[in-house]
Structure 1
């Protein structure tokens, strides 16, 4: 992964599960997910829909945030997807100290 700015994202899978990832090119990554070539997890859970994303993350920050998002309770992920920015602010503060 390069030195560019990353996007942290959450996909809603056809089975209702949520997949979290990071990328430097969200459109390309979404196309790869749709084609079944981006991840083993999403390959069998298509169709997929982008549920949430936040761009302009530093590479190291994006990796930390991705991990922290994956650790969140499903209820918190659903709140985030529903637009509750308090979840995002708490997560960033806890993970990055800002």
Structure 2
């Protein structure tokens, strides 16, 4: 399923970046790479994911939050509105979507 595949890839990439963020060692290049991966996965999700209208509307809220966090992180890697915002969004996603293992 494209939704699960993309969200899992985003989650995996985020988990790899968390230690650098917490150690204040995330570089602009690392933040840019993660931001790009999030954008790539969201583009794939939008192109390939077919959901019922209510679920699709809910997903678009999460997509907006992920994109906002990715943009902020790219501009300012240490911003709490960047990676921490993305982590919170992923946590909230699992409250609305059944995604075992995420």
Structure 3
């Protein structure tokens, strides 16, 4: 996996997930890996970038809002969301943005 996703020409969408982790991370890495593998199989998925220091930031890229909605309601993703709320995060925020422009090397 490349650290910076090679996205198609805009427009497309970014789901920005920021979080603070709890002290209880049992099963977290396994679930995160499973969600990455599953997300790659979803229609409209373009890629993901993630970094964690004090605050974790994960940005997933999607071709359209319908793909994001399907991913949010996927049964295995719903389970991961519930475990995140219950066990792994003390705080989190999800934002969805339309990418109008991108550039770089």
From 1, 2, 3, which structure was helix-only ellipticity at 222 nm (-39500 (n - 2.57) for each DSSP H run of 4 or more, over all residues; to 500) = -14000 calculated on?
1
Please compute distance in nm of label points 7 Å out along Cα→Cβ at positions 54 and 78 for structures 1, 2, 3 and give me the label with the greatest value.
2
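Laboratory data are not the source of any read-out in this text; all were calculated from the coordinates shown. The model shown is predicted, which means the values in this text are computed figures rather than measured ones. Cβ atoms are built from the backbone, for glycine too; each structure is taken alone.
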